[in-house]
1. When you work out relative contact order in percent (Cα under 8 Å, 6 or more apart) for each of the structures P, Q, R, which one comes out largest?
2. When Cα extents along the principal axes in Å, for residues 129-208 alone is calculated, the result is 40, 29, 20; to which of the structures P, Q, R does this value belong?
3. If distance in nm of label points 7 Å out along Cα→Cβ at positions 97 and 113 comes out at 2.6 when worked out from the coordinates, which of P, Q, R was used?
4. One of P, Q, R was used to compute distance in nm of label points 7 Å out along Cα→Cβ at positions 73 and 161, and the result was 0.7. Which label is that?
Structure P
Amino acid sequence: MKKILLLLLCPLISAAQTSYAEKLGYPADAKVLILHIDDVGMSYDSNLGAIKAMDEGVANSLSMMMPCPWIPGFFKYLETHPNLDAGLHLTLTSEWDNYRWGPLAGKPNVPGLVDKEGAMWDTVRLTATNASPDEIETEIRAQLERSRSMGWEPTHLDSHMGTLFATQDFLKRYLKVGMEEGIPVMFPGGHNTMIQETTAASGLTKELTDVIGQQLWEAGLPVLDDLHNISYDWKGGETMTDEALMTYKTKKYIETIDMLEPGLTMVIMHCTWPTEVFGEISGSGQTRKGDMLAMMSPDFKAYLKANNIILTTWREAKKRRENLD
């Protein structure tokens, strides 16, 4: 592991010519998508929206916020869907004003993760300022342990609010846990076309992402070629009908998926069916509802089929990677 961590500081390897999707056995010109829902378990509304987007729509992957109150409710769904693509949305912040959660490791073990309310800090900046890398890894492992103790082996790991990308020391611990535990991690290690155009990637140069992508691959894990992480900013008007909101969000998804380069891309969304309570948690109900409606849209389903878009999951990607060894 020392060798792996040292390599993270040495961006010397040039970009691979072959996409990771092609390495996994997909056609070189194929757009291979994981349609992924974040924030499951955060609230009843989040669980309901994710289930509707999966059962009635084309979303095919999700990740869960293990410190949040509605995790037990979603695990009841997992019990009847044992093949679901469900990972951990590793949670190191608690961002809402009136609805909050603390670290699973407990304040005595991770005091740098806790604010005066006993919850995690409400911004990435405060977490990065106050928490140590050891505390970050301790909490990651506590969230993994809860999932396993409840009977679920996560299909992948990713990062709520991108906190684990805030510093290279945090990133190292995230990658370390994934490689040690044999769990795929969300990390754009391929051509990174869209994510470079749309995100300031916390000092992650293309040379460095190439290095990390190769390390993950050599550790036996699948690697993303790109990330699509822009739908949260598609708000839609608050007075839109559900039909208009579905049309608006579907159009945005189609336009941006058209822009993607071939390869394995994780498309990140937040699907929620907001009840009257959700507005007391967050003002993001409209954009989250729009994500759910887009996944249920007949037009979006038809677009995927007409354009030969291949849908996959982290579970399938890992199996394909294992079959290459």
Structure Q
Amino acid sequence: MRTKALVVGSVAYDVVFEVYNIFRDEVVLEQNQLKGMSMMLTAKNKQIFFGGTGGNIAYGLGLLAAEPLLFSVVGGDFAADYQAHLENYGVELKLVDKPDEFTATFYAVSDQRKEQIGIFQPNTHGDYMDAIRLEDRLRKTDFAEIKVAIFAPGTGISMRNHMQQLRTAAGSAPVIIFDPSQVLSIFFTPELLKECLSMSNIFIGNETEIAQLQQLLEMPLSAIFDIGLGHIIETMGQEGSMIYTKKAKQHVKPHTANQFVEQTGAGDAYRAGFIKGLLDNKSIEECCDLGSFMGARNVETAGGQKYRLVN
């Protein structure tokens, strides 16, 4: 019986600096043209959180008692603290361990307007994700249990390869969510993008990523569905979600956060809620609603894995 979610994505440490500055005030314009860019910022504090797209999504699913499978690659530092944290929330770890190397790291600088600049240092995730295979850690019984799989940002090659491996091992039964996020414009050619879309049921992204999808393929959204997708989900933060099908679109209202602390991992929390809805056979609208609820809970705390399920 298929009851499990497979999460394929990065596991990382998030190093977050909050600065006294406002980024916009540091940009010097002359006659509405950028004169130069050389920011010198002063940090108020430094915080280290558990993160990575895969880690964040798996954590959210763990909060929802979904007991997800998490496939990724980590370094020797992971076992010191991160491993026990995920296992405590019921995440089943299917990780390739490189004990002599470092887990990926995301560096974020957040200003007084809560706007962010981020840098991702892939480390083991960048060095090995293309080469490792789902079969390296997943058993036949695991493949037989997968109902939903999300492929979060890796490289274009790794995402394509892992989708192919899942389809080969589990056939057409699992619902595949294609979630390339910020790497869409970096690692994908139109041909590689079409390969991934042809194996996917759902594409999820924000306004920028939806626009990049159309630009890369030189197609309107309505034509992209002919490649194989059933739904495209546009996440819009405080404005909710938009569901696109070949012939229609539907807006789903947002949930409101009780307070706004910062937004690291909010999109991943949304995806966790969305996937849990699919696991529970909810409608796409209900999946988006649960995703929005999770995103609202996420922004009430700092970091991608500190929030709890309280209204």
Structure R
Amino acid sequence: MVRIGIVGCGGISHTHVQRLSLLSDGEAEIVGLCDVSLENARRLASLANRFRNITPNLLGESSLFMEYEKFLEVTKPEAIIICTPHVYHYEHTMAALRRGIHVLVEKPMAIRVPEAQAMKEEAERRKLVLAVGYQRHYQPEYVFARDTIRNGRIGRPHFALAWLTQDLRKAIGPRSWYLDPRLSGGGQLVCSGTHMTDLVLWVLDAEPVRVKAIMEREGSQSDMYASLSVELSNGALASISILGDSPEVAVREELRVWGAKGAVFIIGGRAYLQEKGGNPCEVLPPNLPRTSPNPDVNFVRAILGKEECLSSAIHGLRATKLEQMAYESAKPLLNNLGEP
């Protein structure tokens, strides 16, 4: 059984607990929670205690902490899930890795390439699992797109189009640290848009080579709109558009990839395949591949040696590279934006 701690007990941590609840009895136990607000930790403990498969010993006041180092020292977790603001990901991840603790860190993995590189190297040196919370790696439609490209069915990929829209202000509230670049390291690009940067690089299994970006703040301290033109290491081009001021609160997204022999599309959560000269045909859910259900289950089972880590540090590093390149490109237009 893997002893798990969670640091950062805000909204997303509740999603992580719900994901962990899908584990079988005896695979993991939550042993401690840490947050600068004990009230946040108490709320998360109340949720976690509903799932006895991951809290065979109920979480009480003695399991709740405000100081990160004390939390690690007292609870002695074998693994932690990091849900703190982006600018603390490096500090919290490295402190855990240096103690021999496996880490699942929320996206983005880091806000600077040297930090992401150091995190990856430290985990590899200590033979620890370092996973990143990119849940699209576990969604059947996106796994299908990746598999279709990897097996050559659409030929060499030439061009990818990805977009994501969301009303960021209403989705997370006007006082959220997401809107403070000193804590988020940027704006919509690294808050929700990082899913698209990762997705393009993961599905096409490529590194970013060159990026041209245009961004707008739209009355915010942070970037709310981003338009990226990207050259990839496999020769393909990509266009990534991120909108944080949509009329809709819910996230909407789309991915299309064209190759020499056809195309694969993910539209509205559905997968479509188009052969050269033919029409797009939907691939029905029973014919889509299945993986681990989510990053948290996969993280635990990777530690136990049951599964391969499917959203590993290399993916976080690649996305961080693309995002840092985009911010550097757009910097002349965003002089007042906090340094990414």
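Computed from the coordinates by the stated procedures, all read-outs in this text should not be read as laboratory data. Everything numeric in this text was worked out from a predicted model, so none of it was measured. Cβ atoms are built from the backbone, for glycine too; each structure is taken alone.
1. Working: P: 27; Q: 17; R: 20.
When relative contact order in percent (Cα under 8 Å, 6 or more apart) is calculated for P, Q, R, structure P comes out on top.
2. Values: P: 40, 29, 20; Q: 38, 24, 18; R: 47, 31, 24.
Here the read-out was taken from P.
3. Numbers: P: 2.6; Q: 4.5; R: 1.7.
It must be structure P, since only it matches.
4. Q
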